Each structure stands twice: as structure tokens, then as C-alpha cells.
Structure P
Amino acid sequence: MQPSGKRRGLLLILSSPSGAGKSTLAKRLMAWDPTIRFSVSATTRAPRPGEAEGREYYFKTRADFEALVAEGQMLEHAEVFGNLYGSPRGPVETAMHEGRDTLFDIDWQGGQQIRNSALGRDVVSVFVLPPSIAELDRRLRGRAQDSDAVIAGRMAKSRDEISHWAEYDYVLVNDDLDRTFNDLLTVLTAERMRRDRQPGLSDFVRTLNREFEAR
């Protein structure tokens, strides 16, 4: 008889400066395990053409959003350019009880709020570093999407983000995407096997003890 029982899902926070490979790693991870739920944020901004409720965002009025914050129903939130953004607690708890992990693609500030929330003990945080600042700059310019001024702004923000690397449980240097992805899988697999995430383990050990007693 093997240990049984559905494990409790975990909250996987993935952060990095822009251009370090976080979004690519997130997409690979969800392709590797489609049961992983990507955390959909709530926002007070108006929907854009083609956006759907619950897919891109949960769209809220400011009053409704602030009420959710007051009730402790936002794991993290911030105001950006006059609009509120945050991670609703309800869908995350539902996924946890179903044994599904939730992936958060957020910055260090959001990650800090989630670690300090009621679900903080279920958080696994991973920070992705570039192999060098020169390579980070090359990747940003390689996108051919932003002006020099925008890239300079992203580089300045990257320095601040990198300064928070020590606040994370794991730090990966993305000098090779395949190797970094395998390292991320190693982290997730090990965290899923933690003793306190295996609800059937205590019953299994009691069964082993009864077998000893019956000998």
C-alpha cells in the first residue's frame, strides 16, 4: 500500500528583471504540466477589445476592488498608472484544495505581499537572474520592440529588482534556457514531495507500524 490522499497545491512565485526569461519559463512550465493554474489578476481598468472576464483579468470597479482588499481577499495588490491590480485569493484557495499549483508571474513587491499573506506557508519563490548585464541589455534590444529610452528605463528597474534576489527561496541563473528549465522542474518536483504536502503520509506510516505489530 502506497501513501494516498490528494496533496495541497502550492503557490509558485516566479520573478525576474525584464528580459531574464521568466515568461518563457512560465510558458514551458504550464506546457509541461497543464494542471498548473496561472494566477489571473483583478484590475480596475476597463477591458480592452478582445479581452474576456476571467481570462486576461477579473474586471472590478474600484469600490469592489477596495472591498476585496478590506476583506482580505487579495493576496497582493498595487496601484499602477491610476488603476488597481491584484491577485484574488479565492481562485488560488480553490486550486490548492484541488491539489493544483498556482503560478504567479509577479515582481518582488507582489511576491513579498503573498509571502506575508495567510497562504504564505504554501509559497515557493524563485528568482531568475540573467548571466550578465550585457546579455540582459542584448536580449531587451533583440526584441526590437522598445526605444532606447524605454530600454534604459527597463535596465534601471532591473537593477532595483535584482537587489531583492536574496528574499527568494531559490535563485536560478538563466545562462542556458533548457538547463534553467530543468532546474525549475527540479525545484517544483522536490517542493511537491515535501513531507507536509503529502496528506496521506501519516496514515501510511501508521499502516507500516501496524504491520510491525502483527509480525
Structure Q
Amino acid sequence: MYIDNFVVKIREKVSELQSEFEKLAEERRKKFHYSLKQGKIVFEQAAVLRHRLTRMKLSKFLIDSKLGAFITAPVIYSLIIPIAMLDLFMTIYQHINFRVYRIPRVKRSEYVVMDRQYLAYLNIIQKVNCIYCEYANGVIAYAREIASRTEQFWCPIKHARKVMETHKRYGDFLDYGDGENFGSKYRAQREKCRMPDPPMRDAANDETMPAV
């Protein structure tokens, strides 16, 4: 009972922190003169002009780059192949398996967010670098959420050893070694995994949006 109450308090605290984060995000939008309109980032014209003045010219960017950057670039960008394959296979995986087992599918657009190309103070190479990073990290986050739902449905048991970082579903998993309650709690976890995702709030307009 104590553990359950503790988990509830943690969730309440997380919800409070999320609200604070959304307020801070709105303040940053006002500070840097941009807004979100129908999912698109729109900067004020004056801000765009200021950004263009601070953009480093491509020639200077290349001259200032060290030899190591040119040597490692092919190695870094070669990772796009397995990442794109992961993206494809995880999407196929959830569209087949999650439909069969009635698990809500993960909305890819909530994890793979591509918006840094709208920053006028980045030159073309910097934009390409940003697109690569946001895509790679977004796909990994997307894949992790699919994997976490898979784990909750088939093996929702905590580890006995310390885990460096856990996904958001891990806190509700069954205690390691609790064999007496495994059957009933296991079934409860499956039903919980099948529950629809909670509505998402659009922080820009402070509106509730249905999760798809």
C-alpha cells in the first residue's frame, strides 16, 4: 500500500512539473518571437531577419571545420541506414502485432519531431546536422515506446538489479519475486496496456488534443 501511494504521489508531481514546463515553453515562444499554428512554427518577420544576419556563411563554416569533422562525417551519417531500417521495421511491427493484441499503436509524429530546419540562423550544413540528430533520436524514442508497450504486455516485471534508466511504464511493473500475485497482476497489466492513450495538451493553445 505504501508503495502504491508513493507511485501516485510521483505521478502527481510529474503532472505538476509537466504543467510548469508547458508554461515555460509558452514564455520562451514569446521571448523568441515565434508561435505554433496548425503544427507549424512561424517566426515574426523581424526575428527571421535578425536570424539571417547571425547565420554563418557556408564558406566560413567549411574553412573553420577541423580535419576530423571531414573524416568522421561519413561514419556518423552511415548510421542513418540502420536507423531508417529500425523506423521501418518498428512501424511494421506495431501495425501488425498491436492490432492483433488490441494494444494502442504509438503515434510516430509525437516522437519523431522535425522542426529545426525552420531556424534561419542555421546554414545548410547545420540544418542537415540538426535534421539527422532529431530524426535519429526521435526514431529511438519511438522504438523505445513500442518496446515498452511490448514489455508491459508480455513481461511486466521489474528487475532485481538497478537499471540506469527506465521507461515511463516501468514503475507499474510487478515486483521481482512476487510469484503469489503474478497471475492476477499480470492480467491487470495487459488490460492496462490496452487502455487508450490519454489526451495530449497543445501547449501553444492550451487545448486538449485527442491522442491517435
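A few notes on this one:
- Structure responsible for 3.6, with distance in nm of label points 7 Å out along Cα→Cβ at positions 10 and 114 calculated and labels P, Q on offer: Q
- In this comparison of P, Q, the computed figure 0.75 for FRET efficiency 1/(1 + (r/R0)^6) of positions 18 and 98 (r between Cβ atoms, R0 = 30 Å, to 0.05) is attributed to Q.
- Among P, Q, structure where volume of the Cα convex hull per residue in Å³, for residues 50-105 alone as derived comes to 129: Q
- Computing helix-only ellipticity at 222 nm (-39500 (n - 2.57) for each DSSP H run of 4 or more, over all residues; to 500) across structures P, Q gives -19500 for structure Q.
- Source structure (of P, Q) for Rg and Dmax of the Cα atoms in Å, computed value 20.0, 75: P
- Per relative contact order in percent (Cα under 8 Å, 6 or more apart), the highest-valued of structures P, Q: P
- Taking FRET efficiency 1/(1 + (r/R0)^6) of positions 122 and 154 (r between Cβ atoms, R0 = 30 Å, to 0.05) as the criterion, the highest value among P, Q goes to P.
- Of structures P, Q, the largest value of distance in nm of label points 7 Å out along Cα→Cβ at positions 130 and 194 belongs to Q.
FYI, it's all coordinate maths here, none of it is from the lab. Small disclaimer: the values here were computed from a predicted structure and weren't measured. Cβ atoms are built from the backbone, for glycine too; each structure is taken alone.
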